[in-house]
Each structure stands twice: as C-alpha cells, then as structure tokens.
1. Check the numbers for mean count of other Cβ atoms within 10 Å over residues 380-387 across I, II and tell me which is largest.
2. Given a value of 16.3, 51 for Rg and Dmax of the Cα atoms in Å, for residues 148-323 alone, point me to the structure among I, II it was derived from.
3. For which of I, II does distance in nm of label points 7 Å out along Cα→Cβ at positions 44 and 164, calculated from the coordinates, equal 3.2?
4. On mean projected area of the Cα convex hull in nm², which of the structures labelled I, II is highest?
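Values in this text are rule-based calculations from the coordinates and carry no lab data. Just so you know, these numbers come straight off a predicted model, no measurement behind them. Cβ atoms are built from the backbone, for glycine too; each structure is taken alone.
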Structure I
C-alpha cells in the first residue's frame, strides 16, 4: 500500500495497527488485506461515477472498506446501516452506486433496498480473499466521498465531501502523503467512538491512513471506551455530548482506576454540549476538548479549544479558514454585532456546497453574497466568537444524530386513530433531546404504546418518538401551520422518557 500504512508495515510489521476488540490486525496484516481489497475493487464494475456504498456496522472490515475505496480511486457513499430498506434504497439509487460493501448483519437490508444496479458484497474478507497481494498502483486520482444529509423534509440529500475535509493531491499517493503529514495523524492512537457513516468518525480514518494505530468500537459503551483509552494509550477521538454524559456517569472508582493521561485531543461535535458536562470533561481529561461546529455538507466552520471555551463559555468558537461567519436576517442583510439572526457562512475556497440532483435546494440554501445558511439562529460577539441560540428549522439533535420530526409526523398521521399530530424535540438527560409526539386522538381508546409500535414498524428507531402525549387540540394558523416554538414552550419540559 502507499505511504503511511505501507511504511509502518515495513518498519514495524508485527506492531498493532487496527482492532475492534474481536479482530486484531498488525501493520503487515492490515497492509496485506488492504492491498487485496483495493485490487478487488479495481477489478469490479464501479460505473462511470466510481461510487461504492458502504453499509456496515463498525468493525475492522468497515474501516478497511473505507480506506480501500479511497485507494482504488473511487468515491465512498457511507450509508447508515440502521436505515429501513426503503430509506437505504433511496440513497443507493440516487448515488448510482454499483457496489455495496456490507457486513453479514446488514447485507439483508442492502438487498431489500431495491437498487437493482447494485451488487451487494456480504463480506469484504471473502470479496478480497483471492485478489492479488502486491502493491496496487497509487497513480489514480483520489475522489471525494458522497455524503448524505437530510433536508427539512427528512429526504436525504447528497453533497460531496467538503474540500476543507479532503486532503487533496493529484494522485492517491499524494493524497495519503498529505494525510500522513496532517496534525491529526501525528497525535497518537485514535479511538473511533461513533458510527463510521458519520463525518466525524470517518475523519478519524485519516489517522489510520497516515500510519497511526486505531481502535474501532463496534458500538459505544462508556466502560469499553474508557478501557480502550487506558489499554491502547489513546491520544485522540471524536465524540458527541452523549458520549461525554455516559463517560461521566461511570462510577467514580471505575474512572479513577483508568489512566487517561494519554489523551491529547477530543474533537467534540454533533450537538450543543451542556456547559456543566463540558466543564466536567475538561476537569477530568484536561484541556484537550476541541469543539467543532459545522455540517456534513460544508465541513467545520468554527472551532474553539478548551482554554478559549473556559474564557467564552457557551461559544462554538471563531471562524476557521477558509470560512467567514456572518449573522443575517431572512433577506440576507447582515446584522450588527450582538444581534440574533441566521448563522450564515461564506466558503472562501470553492463557494459550495452543492446538492447532487437538487439545484433548487442548493439555491435556497444561500442568502446575500454567497452565504450558506447553516440552519441555526445565533449571534457574534465583538471578538468574533459565535454563540448559537436557537434553530431556524424543526431539526432535533438526539445523541448527536439529526432527526427531522416531519418523518414521524407523516407516519403517525397515517394511523386511523390519529386526528392531528405534531412531533417536537424535548430535553432529556443523556441524549440531549428526544422526540415527543403530541397527538389529538380520533379514537378515545387509542394507546400511546400502539402508536410507538406503529412508528417502529415503519421508521428507523432513532427517528421514532420516545413518548406520546395526548392533547385536546393543536393550534394552527389560518394557513394550517403549527407553531413549533409555541409547542416547545408549552410541552418542552415534558418528560420524554417512558
């Protein structure tokens, strides 16, 4: 393989490179499997767009799949393995992926997704087993991943991996050399705490590509994560506030027994973090928490380290190159310092993002002089620090995952026992927010548990309400619109947990 992994395989062939707690690969073994996986991909029909969907749970093989796609000069299409077949099918068809790298557990979903042009591979190890082991060519141009992010309707939209999160290079060899030279790849062993279909955890693969060992958690377990930090002397990770809450909830004696002094950077992203939780993490782990604010389609637009955050609590930081942050009204006019408005960002590198197959959504996402609307309400202080104060849409962030209430509302509205329905996000411990369904029943005997089961049969679990509250009415405007802000004010303190 090219620089980074190949160099480590030559210098330290028996040293540990990659583990998920079950599979453990040395640098020589990783290099061998990666070479074979790349050759297998080079021999497959990937179509003119050279897109490969990866629909698999976290594992050693999922990490190898992502790297192999990059090194084969193809574009990865990460797909959430928890999606229902119809949801996954939209992504497979929209991306025109010809090949789906799945795991035995997720292959059934991939096959049921109904994308006839796609070939589903159940096991990367079997797919690559007979392929050549010699070093493949590294002269192909690297391609950016195609990332799917939901719009306000909840229908996934695609945008290419932002250039700000892409190492560039004219060839795969140059691309990986750039990765190996990056700061994140030089910190030390990396822990993948989140699912490998999300931007943050995928960014951590840069460490492995650059020749830095990596631990992949199959699923997040706070005790297992803490044990891995201690055992493997983890230096970096990307986490969301839910991970922080679960780590802090571990028994004090367990936390004390584990050495976390190896940690040098925890990139925190995905959702706003309660100030007390973030402060507690800094007190425990040290000033290693770096918050990043951005989006899948544009990348990280502001950042703030622990020291600056302690001096500016609640801020998500200042703009990072090549971005410029501006607060604007709905007409695109810039507002004064301290005034609340739409958080907007101008991308000084390429002016993006652009949504695949959706020029209308692309156009509607910009205001003023090329400013991308992030979807939050916020303000800037005199020193350029950004503070988020509200959301411009009904988006709910639960455990660091974006959830759109419109999907659950549509499913619940189809139930014969429901007269009217609204779904809102309410604050809950651990996850940050959860969905609460406010239902006006048509049938007085309707049970909340029946509605929850109705949703679970039709939607991915994290898109389903956690609780149902029956209400006498849902006030609507003359145009039939619900005021979600009023509903959150009225019912937002409701206990969402059953």
Structure II
C-alpha cells in the first residue's frame, strides 16, 4: 500500500458556492473528508457515497479534535494510502493553521497540496456591500486576528501601529475581544467616531450586520446578540454599505425552505430558491429505484413498433425508459411509429433534448388533462404504452381504456422511501427555523409524514406548506396538512414563483 495524498482546501466563508472548482474536484476524488465547523455541510454532497466523512470542528470550549489530533489524523489517513480532502473554512493560510498541518504532513513524508479559498476578510464585507478598498476612501486593507487570548501579558497585535494606518482594518473572529480592540485603537489615536461594522455569518442567509463607531459598536453588538463567526471592519468604507448592499436585498433573503425531492432532483429546485436569497435545506423523502423485474418492460420494448402512442408522465419515466432501451441495445429510431405525449414542459424538454418531437403537452399538467387533449385523437384499438412509476394514479389507464385504446401500463421505475434518519428531520425542523416545506408530488408528502411520524406533527406548526399542484395538495389534506402556498403553474418554476409571491406581494 502506497502513501496517500492530502489536499488542504479552503472552503470559503459560508456560502458553499464560493468554493473553487479545484476544491470541488478534490472533494469528489477523496477517500476521506475532514471538515471544519465553518465549512458548509452542503459541500459534503460533492463527496463520493463511499467516502469517510469526519467532523473535526472546533468551537469555543468545544473541540471535536484538538489541532494536534487533527494533524495526527491527517498523517494516519495519508499513511493508509488514502486521498484526503481537508476542508477548512475560508483560506487554509489565513488564520487557518494550514501551515501547521502541511509541516506535519511533510515531516511524515506525505504529499500534500494547498487549494486556496476565498477568505472571509474580503468576501464577507463584499456580501454586506462594503468594499475593503475604494477610490478616495481607502487604498489598503489589513487583516488581523481578533481572537488573541485576552490573558496574554503581551499582545502580538501592535495596536499603536494599527492606529496610525489610514486603510481598512479587518479583525477576524474578534467578538469576544471587540471592546478591547476598539478601546486600544482609540487609545492610540483613532477617532472614537470612526465607522465600524460587525458582520455575523456573512455570505449566508443568516447574515446579520451591526454598524456603529469605535465608541459605541461594542454596546450595539451586545444588544443585538451577535456572536462568532463574525468579522469586524473598521474604516470609512463602512459608510458605503447602504448604497452597495445587495445580498440582503434578495427577495427571499433569510428564508429557509425544506426541499423534499429526490437527491438527484433537489438541486434544480434548490438553485432557483438560492438565486432568490433563500437557504434550501435538502431532505429527500423519495428515492427512485429500478423495478424488481424487467420482464414485462422488456416484453413491451421488444414489440415497440406496435404502439401508436407513448405517454410519459414524468422526467423520471423518460430517464428510466431510455436507460432500458440503451441496456437492450435498442435504436431510438424504433420509436418511429409512435406519437409521444408529455405531461408537462419539464418532461417534454428531456424528450426534445433527445431530438424527439412531441405530439401533445396539456396546458394543465395532470392525467385528466391528457385525456381531454387526446380523446379526439386516439382511435379505437390503438396500442398505448404508459411507462411510469409503480404507484401512479390509475385514472389515466381507466380513461384511456374507455376511449377504446389497448393500454400497456408498465412500471418502469419504483418510488421508495430513502433510508432517512427521523432524528435528523426532527433536528432540521427544530433547529433550522424552516419557513416553508415544499412538496412536489403525492409521494413526497406521504413519505415525509411517514418519516416524521404522526406524533411529531406539532413540529410543523408555524411552517408554511407549499404544493406544486392540486393532486399533491389533495394528498396533503388527507394527511392532515394545510397547504398555504399553491403553484398556479404546476411546475418547479411555478412553485418557486408562488413561494416568492407569498413573501413579496
């Protein structure tokens, strides 16, 4: 077994999208991921399913591992021949102790690379509309630790020298020493009225900012209850925040939305919510799996030429159908005789992306609308193929048969409840301050309640429920849930629009 390699990765300041492309690539190929308290947990979704995930976060008076233990863990995993991604908040070399870890690795003959990250020193002010430099205001900035031990007899920070600087002063993780920092700068000549901003959890949806002066910022911060992780910005650039703020101006800023779609599909909804400033908390309540047997499916595909219509009722159905065709070495041209129907624009798009023409897409994206649109087009005795989920509604098959069609309803995929931790869901509902819970199908509603448990439904009080359409809403009502937000267009875009309108009428 050879020696492995360690990547010391800067995970950025909080917004998980601020990690570098190289950082993501390193996470994706890692056998082991060691992650800090300040590295966004969302970055773990880029890790392989079989990767070992180890939390090594350090909070005040509560260290999962000491720094020495982290160093030895990196060495141990490296000597085991593992590829290790060490995720560190911000940048590894800006008060990140990456140098200590690198030296220990080198001393033990383990190869490593530094993957720089975006430091909070510049990104957090930027998300609050504060440029660390600005023409005619500040031509330099200086980054200082704010986390010195207050019991030290001699400070390693030269406040006398700092007080003489005209540039922007940025103190990282300095809430505990805020009063000392301000009083020291005043003592050595800075104006008590010099502007100061303190920003907590910058770049995230929990970002909070307090502005004041050296003379009063400590009192204001105490009143607002700001805690670490926070940064302190001293300088006239703070006054630019009002005209340059943008992050907090997003329409859904500060809102937390629980996404219950499949893990593969959640990212599409999450991205649209995040673009509007919300935090998407993903907890999949549905998983797509292969059918237990392909016998009936393969039999239908073996005589595909007989079908005059193929009706697709979901994106998942399209994916499963063409995956099976590929497995059977079937040519897409074998669909020549069939007219294709898609239940909605998302399903139609994935078919069109394969170069296929769609005969019909109903204006209302539900089974009843398909029947309404096809009733004058389907001829008696025509064969129709319906590749869909094992738990799909029966009304479509029934009504197609009433039109005289011969329907082969094949269960091309199964929907199951993923292995989910009830305690994790309860913790999300208790600790994440979720504002909205989204449901994009009847299955997501049923599985959500099954995972949560009837005895925990009181945790849903005060949280708004959002439904993609009337069928999903009907299922929710049967399970005792009241839908507060209803999409007018039964699509992901329609659902996002409805949530946005709920808070921005």
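1. On the way: I: 16.2; II: 19.0.
Answer by largest value of mean count of other Cβ atoms within 10 Å over residues 380-387: II.
2. Values: I: 16.3, 51; II: 27.8, 89.
Traced to structure I.
3. Details: I: 3.2; II: 4.9.
Of the structures listed, the value fits I.
4. Values: I: 23.8; II: 29.5.
Largest one: structure II.
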